[in-house]
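What follows are several structures.
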Structure P
């Protein structure tokens, strides 16, 4: 992220908040703050809608009549200054998720003996999230089968938590409890979302024309996706992550792998199959889908059932595998369109991503066709991935 966007500690936290964070972390009441500063979290941008930094606090902590210097680190995510209302609303969705929804989803669920599927959130403010620093976890750009199953396990736990909450509070669905917060964010035919989609459609039509395919089908596929992401009453609706590409999943570095889901700013209340198809198309090859898709879906369903039964869900009330498979097939176009929309940006090399960021407003909401086509000419690997999507 560009240096001009980096925050200073005083911009986001008071001295009282820093002390409270430290005391809570060390389960004490009298930590002495020695130093506190923010630094860039990564040399590469982790996303284009927020500032990502590392908060380092050095403190003196007393325990059993001993006083020791201790260092703690947090992952800090801040809304970009001077962003448009639509983009700031996305940040507020994630803040609402961590502050109010997540505690409800996790309450009374029997996850204590299992590896986490989400980072712990330590503080939520209007434009700031203070999260666990996942030092043991790394991003993986190309997922192996064991990464895929680890990720699907975490997605299943997110979905199961939604189902369990609605079972225990049967009079309301989660979209009724949080009206307007977890509506669809991406596939909309209005405002900046539609401008972003139109820029992607322009790229897809140009690539299709070059491959002598039928570019007139691109817009139809997008319009069908806009309809199919909408939740339908009495279907298998849950809180979906809705943005399951590789930068939003982190894995520990030893087998068996565990996956932690991050970045919930696109989260929406929708059919669970939306997440499955989006995940599959954004993280597997066409050969994987041909040879292993059924295996992946079976694994997801078994993990979902396991988590529901572990937490007392009535076995007879669990959505059938037949229904889940039908839903996933119905939402296939959503996964395909996600790959077409995301890959021209998500697959950029570090150098190309820096060029994209320099003119991000134009490339996001006006036109990125020339930028993508030029990058395809210069990078054969990038071109192959775009054309195969």
Structure Q
């Protein structure tokens, strides 16, 4: 264990004991530890979380950021160091078992006391068999109102399946389908954050299809029904099928960029670091919006800011201006490339065509 982390955990233990607090590591921290993954985010729950958080931040002299000030649900983040931090949340219910029962998925409903953790014990509280679902690589929602309490969890199920390469079990998928319309009540910023995390997975096309079948994707992108009605005369596909075909090809290329331009694979990977990969996939999903007569939901603010259907969709998700610009450039570049009829890849590619196109688009394309 990192010496700084060990010292901070022992400091925290020393502060909690005089207060008579039972302090537990929970959630993603325990999940990652169980999976053998490093964790930079340590989640704690206890009864008087705000008091303990303030005392801890004062003792080690670190910034303390309030994440949720809802009475009874207060959460604070102590930024211990740039590369790791402690989150303190108020315990929900009368005890740790009730707290775990109010979480989202079985593998996030596990806990270990700080005392046991520091002693190297592996006595994890696992009332909902989260360990078993981790072994079986399964996303399973907890019994009860998990999705109605927070509809964003419907999207988080797919995010976990994407990032961990898990399967969502059938009953959870059925519940997602039942609660999919509720996602529209969630703040767009929260939805967009989870969506990018989902899209950042290496193999998401099958999950995207499952998301489509549950109706969750149409809640995210209400333009989809109109796209299904627009037929592409050249390919015979409807506009949504064409977008999914583009998405599949984009994801396949991002997994193995050397298959088309081996000499540029490194430069492309560097260019797409951070949010570049998920944004490029999002551009693929939105790439055919101009093919269908889409009726926009009246919103004067979005209409003023949006020149295209894709820009309207991005503004609806409250994406940043830089993210919108990236997606718009990617879509514009791809549509221009298709319209040009030039051969850019494969054994018959024409280097002069590549040069002409790169010169035309300039800095809009990946450098190198």
Structure R
């Protein structure tokens, strides 16, 4: 009889979709994969069961309980939580799903590093889930030590399961100049415009307001800036705040920008990466952003926060710029430096393509998780 693996995660995330695609392609016929994403229960890309989204908090709680009860009745053999940063109540409600089956928790990066700033009651509940977990996985070697420091559970099994870049890098290679020109025309981007991409999701931790404020400081000097803010997934309320802030800061000054809200295909993401001159990544915390790696591969000049631990990339010889902290004028002066030396710095990005290509094998990602699933089901871990 086939075993059921329930993945709890955001189905709109390209990482979750790519993982499911890779797991299915790996062809382990003994395993069936399901996804619980908000109020949707999904199998093979189809909604088996779904309840309507609502802004009414009580109704949302009731609907969440209903769908969890429905999924729990199917008795998943393995429950796999991806990105460990849900609302506190969900950890309590999800416990019904893994009372009898095995539990895997995967930290992606920023979810681990933001735990120290969460309310005490949430930390206590998260730690209880971690203690219940049969296996914990993380996406970088440094995160293993950091996990033990944060949770103080030395007996917990922690495995390294790196994620690859979520789009096929060949898609980036295949983007033509004609496609880039068509893309720029669609957004009324002039040939001499410098294209900036700020962050990559609607996550408050991306520090959008800081980035927007810093771009505003540049406008008197550089009138040819065009700004993209990719917000196709993440916190809807935060996205609305950013939209309002852009109207106040950008629109009122005539700064050209576009907020990307609709889900994008791999090809569209690839064209955005190739069209971007400068990508800014100054989020609160991160393990190794795939969007940032895609930008490096595509030849963008990336500006990262120095506090983000990208030592693996540095050791491998990757080139990117950094700012030391989120101080007034630090990002704007760095962007100005990059714009003034754009062509010279573009030449330095050439080394990045080969470095990133070595890190992108989704077959290996899928096989690592399949090994964990098999070992759990066979009682080996």
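Values quoted throughout were computed directly from the atomic coordinates according to the rules given, and no laboratory measurement underlies them. Since the model is a prediction, treat every value here as computed from it, not as a measurement. Cβ atoms are built from the backbone, for glycine too; each structure is taken alone.
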| Structure from which 6.3 was derived, distance in nm of label points 7 Å out along Cα→Cβ at positions 52 and 236, options P, Q, R | Q
| request: Taking 3.4 as the value of distance in nm of label points 7 Å out along Cα→Cβ at positions 148 and 172 derived from one of the structures shown (P, Q, R), identify that structure. | output: R
| task | Out of P, Q, R, choose the structure whose coordinates give semi-axes √(5λ) of the Cα gyration tensor in Å, for residues 156-195 alone equal to 27, 13, 5 when calculated. | result | P
| Suppose you compute distance in nm of label points 7 Å out along Cα→Cβ at positions 116 and 252 for every structure in P, Q, R: which one lands on 1.2? | P
| request: Out of P, Q, R, choose the structure whose coordinates give distance in nm of label points 7 Å out along Cα→Cβ at positions 284 and 316 equal to 2.7 when calculated. | output: R
